[in-house]
Structure P
Amino acid sequence: MAKTRFLFSTDFHGSETVWRKFLNASKYFDLDALVISGDMTGKLLVPIVKRPDGNFDASLYGEPCVLSEDEVPEFEQKCRMITYIPYRTTPEEVERIAGDDQYKEDVFERCECETIGHWLTLIPDRVPPECKVIISPGNDDKLSIDDVIRADSNPQVIFGQEEVVALDDEHEVLCFGWSNPTPFDSPRECSEEELEERLEQTVAKVKDMQTAVFCIHVPPHNTFIDQAPMLEDDLSVAVRAGHTHMLPVGSTAVRKIIEKYQPLLGLHGHIHESPGRIKLGRTECLNPGSEYGEGILKGFLVEIDGKKLTQLRRIDA
């Protein structure tokens, strides 16, 4: 039997602070693998606009500032550490971004790819060569980042998307980043019917369900690890009787697949507000939650030995 220890985490949304903590955990916990279940990329672009005098205008937390050329790198790093994407630009391009939605999306996508490329360069100095880094994108991650991860030459980096990859000689990880529909029209979402079909096609690649780990970004429906605030039509949080109204938003297809095939573990994320663990039959389903905005790494330290889960510990760092 093969004993393997790994850290599972998810939903970093561009926080380089959390990404660095995640990588550093490999040495601290003496891990065989790091496993991330998507939503790696950020959501906010910070323009750094070049002025005629050679300096740059920028703003962070609503505070405008003027930067010299030498000060820009430090400002860019500060942005990345708090989930924002810095972007050097010109007044003319700022105007174009404001008036051309497609151009804005193209710029944002290019910046997201550059961020992931930069993150991958941090792995060799922080993660021992024998520790795998298994990366599966999530519903918020644009499809173009897949090629960036695939192209990385580091043999430690294992890309998974609708694929089954080796955790060790005995355990496999099914990687799946798509979700059921959300209010935000994210890049990787589809109907429950299509989701089930995609999952079935991926599950068919698994050799042994008793030792398999299903890393599926969206959690199973109607479990306390899929409870999210209800949103009104204007996307504001619904309040009922003075309290945030919560409801299950996980996937019925994911629940059906887990109950049908009963893998050893289910690794999920997507719903930041519902960390926890729950059993569906023999399958232990985990959601570490996410507090990426506060720079907190939330995860589960997991050890599996053959067909058994021998250690499970919540991590908040």
Structure Q
Amino acid sequence: MLAALFMAAAVATAPVQTFVEVPGAPGPLKGTMLAPAEGPKGPVVLILAGSGPTDRDGNNPLGVKGATYRLLAEGLAAKGVTTVRVDKRGMFASGPAAVDPNAVTVEDLANDAHDWATKIRSETGAPCVWLLGHSEGSLVALIAAQRPKDICGLVLAAAPGRPLGAVIREQLVSNPANAPVLPQALAALDALEAGKRYDTTGMHPALLGLFHPNVQGFLIVMFRQDPAKLAAAYEGPVLILQGDADIQVQVADASLLAAANPKAKLVVLPGVNHILKSGSRDRAATVANYADPSLPLAAGVIDAIADFVKAQPGTN
């Protein structure tokens, strides 16, 4: 009898999962809503994924299996926060929403974020929607927030504080293994930052994944975005969340964003890596960490986000 009562209590407090979509041409955008058992009565957060073929759970076929976004959704639901995590236009279940996924820019994704906010408000009755951008998704959130209608505020997790060209240049230069291809890579970066396409004829095969002609339009749009300027222009509440064991985005990036928007709250989590799990700055250990689906989110991540969004008046 007691066992049955415990099981009933567990079922009663389980979060409620719903599949949601935004209709459109050439196809719909699709995502997953996870609400607390009592329903979406508190803050509602839209999770915007990082770069490349990253799905709504935070995984990609390039070796990342940490399910960071699913774990964020589950942890936030336990704190009374509803989330919607989505597949980006042109990818996974949202694949039919783009004829050419490579042509989808961060500005397109920012427009999609607004469409999602409208849909989420109609589904939940929320007065507005929080945008939680992770890595590249933080840039999408910042661009979307330049039109603040329907947006409660921003949570910027592992967010670059400089234009992407500067970040890529730093990453390329910092890895000694890139020395043989560095001149070509830097020349390509210079051209794309100037808004010009780069001829990849004769380019080293190792660089084609980054500078392939099919993605150069995306990169040109990306490189003209300045996260710090976008952060400075946004007047709503902002949480900047950064781990000091992140080898992809530095604490200095978070500091730049905080300096640009002095009203923002900056939280630096010790020993936390780019996918918001406990880790180190050792490259080999980081690769192994990213590929381990059993690891939980680092302590403090969920609390920092939930406490912030629940504390903002008029957004719940």
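Looking across P, Q, the calculation of FRET efficiency 1/(1 + (r/R0)^6) of positions 194 and 290 (r between Cβ atoms, R0 = 25 Å, to 0.05) that yields 0.45 traces back to P.
Taking Kirkwood radius over Cα pairs in Å, for residues 146-233 alone as the criterion, the largest value within structures P, Q is that of P.
Rg and Dmax of the Cα atoms in Å computed as 20.3, 66: which structure among P, Q? Only one of P, Q returns 20.3, 66 for Rg and Dmax of the Cα atoms in Å, namely P.
Could you tell me which structure in P, Q was used to calculate mean count of other Cβ atoms within 10 Å over residues 82-89 as 18.8? Walk me through the intermediate numbers first.
Details: P: 18.8; Q: 25.8.
Traced to structure P.
Here distance in nm of label points 7 Å out along Cα→Cβ at positions 98 and 242 has been calculated and equals 2.8, so which of P, Q was it run on? Comparing all candidates, it corresponds to Q.
Which of P, Q yields 12.6 for mean count of other Cβ atoms within 10 Å over residues 50-57, as computed? Among P, Q, the structure yielding 12.6 for mean count of other Cβ atoms within 10 Å over residues 50-57 is P.
With helix-only ellipticity at 222 nm (-39500 (n - 2.57) for each DSSP H run of 4 or more, over all residues; to 500) derived from the coordinates and found to be -8000, which of P, Q does the value describe?
Details: P: -8000; Q: -12000.
Value -8000 for helix-only ellipticity at 222 nm (-39500 (n - 2.57) for each DSSP H run of 4 or more, over all residues; to 500) corresponds to P out of P, Q.
Comparison across structures P, Q (criterion: mean count of other Cβ atoms within 10 Å over residues 58-65) gives the highest value for Q.
Each reported figure results from applying straightforward, stated rules to the coordinates on display, with no laboratory input. This one's a predicted model, so the numbers in the text were calculated from it and none came from an experiment. Cβ atoms are built from the backbone, for glycine too; each structure is taken alone.
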